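Participant: Below: a set of structures, written as structure tokens.
Nothing in this text is a laboratory measurement; each read-out follows from the coordinates by a stated rule. Predicted model only: the values in this text are computed from it and were never measured. Cβ atoms are built from the backbone, for glycine too; each structure is taken alone.
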Structure 1
Amino acid sequence: MLSQYLDASNRAAETLLAPVIYPAIIIVWLLSVFTYVNAFILPKFVDLFMELGIQEDQLPWPTRVAMTLSHVLPYFVIGLLAVIVVLAVLYLFHRKSKRVQLDLGIWALGLPAFGQFNRDRATGRILGVLALALDAGMPLDRALAAAAPASGNEMMTLAMRRACDRARRGYSAAEAIAASRMLPPALLWHLHNAEKSGKLAAACRAASETYLARVEMLTTRLAAVLEPLLIILVGICVGFIGYSVFLPLIGIIGELSS
């Protein structure tokens with residue numbers, strides 16, 4: 001059972017990692033190319049336009065936008081990298097702080113669109129460890145205490161520890177977990193009925209598999225949506241750069257032809 005749980009958790013982690021790496025590589029590459037073109041190539045074309053007698057206010061608006069980006073984008077990228085480095089250093093120094101972990105947990109659960117994804121992943125991991133602990137013969141309070149850190153989210157961990165305290169005072173599993181207000185009512189109803197029939201461990205395992213399968217499905221859908229969106233984004237950026245650079249040249253060639 002432990003092997004099956006670890007396989008499911010590792011599979012979910014690998015499924016989640018693949019869609020994250022691909023967009024990160026594309027975004028970094030796109031920013032690098034866009035910064036290089038705007039910082040080194042576009043200024044040469046602008047100098048050429050000035051030599052041909054075209055004033056800056058006579059340039060088409062896409063070219064003027066690209067010129068503005070050429071001045072702003074390098075500082076933006078440097079500032080973004082500086083912010084990322086500062087946040088990474090702060091996290092390394094304060095990652096063991098309970099307050100920092102709690103704030104990150106609350107932030108992860110509150111993200112638009114991704115909050116439910118993080119909640120389902122944490123719920124699936126908690127229920128999987130809870131099922132293992134109950135099958136091993138642990139009492140409910142110890143099983144909840146063992147399952148709490150498995151969530152990977154400090155907010156969910158704190159909620160399960162509160163449920164553990166209620167279980168020590170004699171509350172049932174559904175009642176103890178319901179006090180945390182972190183799990184959906186449908187799941188609590190499922191656990192309540194399973195506990196009355198003596199099949200709580202099996203119910204937790206089935207629910208864990210359902211939640212982890214939902215995470216895999218959402219990750220697959222996210223990957224399917226992100227890939228074409230990133231391709232379209234790259235095409236728009238490259239097309240805009242080419243359009244903004246060659247549009248004045250097209251106008252000059254048209255004037256010379258006429």
Structure 2
Amino acid sequence: MKNIRQNLVKKILELLKGLEDKEYEKFYEEFGAVLKVGIHTDFENKNKIVDLARFKTSKSDGKWVSLKAYVDNMQPDQKEIYYITGENMTALLNSPLLEQLKAKEYEVLLMSDPVDEWVVQSLTEYDGKLLKSAEKGDLALGKIDNDKKDKYDGLFKQLRLLLEEKIKEVKPSTRLTDSLACLSGASSDMSAYLEKILKASGQKTPDTKRILELNMNHPVVDKINSIFEKDAAAPVLKDYADLLFDLATISEGGISPDGWVS
């Protein structure tokens with residue numbers, strides 16, 4: 001039975017590899033998510049399945065792209081394969097977390113299948129390029145203006161205190177170019193989408209506080225700072241802190257504590 005199984009899997013993978021692009025895309029539209037399960041569960045055929053996997057990206061205009069094609073199209077200075085996970089493709093494509101990546105012309109894999117959360121746990125690199133979440137960790141995409149950082153340091157500390165039940169840190173963002181705020185996670189944190197999947201399936205997950213990143217070049221941050229400098233205990237600062245958190249939550253397709261939805 002084991003030999004029969006191995007031979008059947010081998011024949012099926014060979015058949016899929018030999019399909020014309022249009023035929024394979026039709027197959028993948030229907031069964032792609034099931035195929036990707038093998039990346040996490042079938043170590044013996046993992047590499048073959050990875051080559052068969054397809055993803056939509058920030059540049060593919062809704063078309064499927066292989067990891068090989070992604071790597072071939074990487075920018076000369078790009079060292080990693082970037083991805084973002086979530087349930088809504090439109091929300092992923094328009095996520096503020098991608099602003100700096102888009103500005104640098106870096107392509108991002110848009111992973112909207114629940115199984116993708118397990119795919120990225122098993123597929124940590126491809127063709128010598130590490131896979132890196134656009135949502136978590138320091139992307140090292142740009143330098144922080146130290147003068148502005150010092151200018152807003154007091155405000156950021158105050159915002160963190162005002163939001164201490166919701167977030168673990170407030171910091172200057174290297175992800176944002178236009179948006180005011182976004183929520184990110186530490187490299188070791190569970191992604192927001194995985195946490196949502198596990199909770200929806202009834203599993204208990206630790207409450208993970210996320211990081212509120214603010215765009216220091218946004219005029220709203222300067223406005224709030226001017227209020228802080230006049231009166232660090234101004235009650236309106238709490239309103240602004242909640243507003244920043246709500247905007248960051250809504251921008252990624254979440255629901256604010258007040259019931260706002262994107």
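Participant: Quick check: 0.92 is what I get for Rg/Rh (Cα atoms, Kirkwood Rh), for residues 45-140 alone, calculated from one of 1, 2. Which structure matches?
Facilitator: Values: 1: 1.37; 2: 0.92.
Computing Rg/Rh (Cα atoms, Kirkwood Rh), for residues 45-140 alone on every structure in 1, 2 gives 0.92 only for 2.
Participant: Suppose relative contact order in percent (Cα under 8 Å, 6 or more apart) works out to 16; of 1, 2, which structure was it derived from? Write out the running numbers ahead of the final one.
Facilitator: Details: 1: 25; 2: 16.
Matching structure: 2.
Participant: Separate question: So FRET efficiency 1/(1 + (r/R0)^6) of positions 29 and 229 (r between Cβ atoms, R0 = 25 Å, to 0.05), computed for just one structure, reads 0.00; which one of 1, 2 is that?
Facilitator: Numbers: 1: 0.95; 2: 0.00.
Corresponding structure: 2.
Participant: If P(r) over Cα pairs in 5 Å bins from 0, in percent comes out at 1, 5, 12, 15, 16, 14, 11, 9, 6, 4, 3, 2, 1, 0, 0, 0 when worked out from the coordinates, which of 1, 2 was used?
Facilitator: The structure behind it is 2.
Participant: Same structure, new question: Given that FRET efficiency 1/(1 + (r/R0)^6) of positions 61 and 93 (r between Cβ atoms, R0 = 35 Å, to 0.05), derived from a single structure, equals 1.00, which label among 1, 2 identifies that structure?
Facilitator: Numbers: 1: 0.15; 2: 1.00.
Going label by label, the one that fits is 2.
Participant: Right, something else. Matching task: 21.1 is the computed value of mean count of other Cβ atoms within 10 Å over residues 109-116. Pick the structure from 1, 2. Don't skip to the answer; put the middle values down first.
Facilitator: Numbers: 1: 12.0; 2: 21.1.
Clearly, the read-out refers to 2.
Participant: Out of 1, 2, which has the highest value for distance in nm of label points 7 Å out along Cα→Cβ at positions 37 and 181? Mind showing how you got there, number by number?
Facilitator: Details: 1: 5.0; 2: 4.0.
Of structures 1, 2, the maximum of distance in nm of label points 7 Å out along Cα→Cβ at positions 37 and 181 occurs in 1.
Participant: Another one. To which of 1, 2 does the computed value -14000 (helix-only ellipticity at 222 nm (-39500 (n - 2.57) for each DSSP H run of 4 or more, over all residues; to 500)) belong?
Facilitator: Values: 1: -28500; 2: -14000.
Of the structures listed, the value fits 2.
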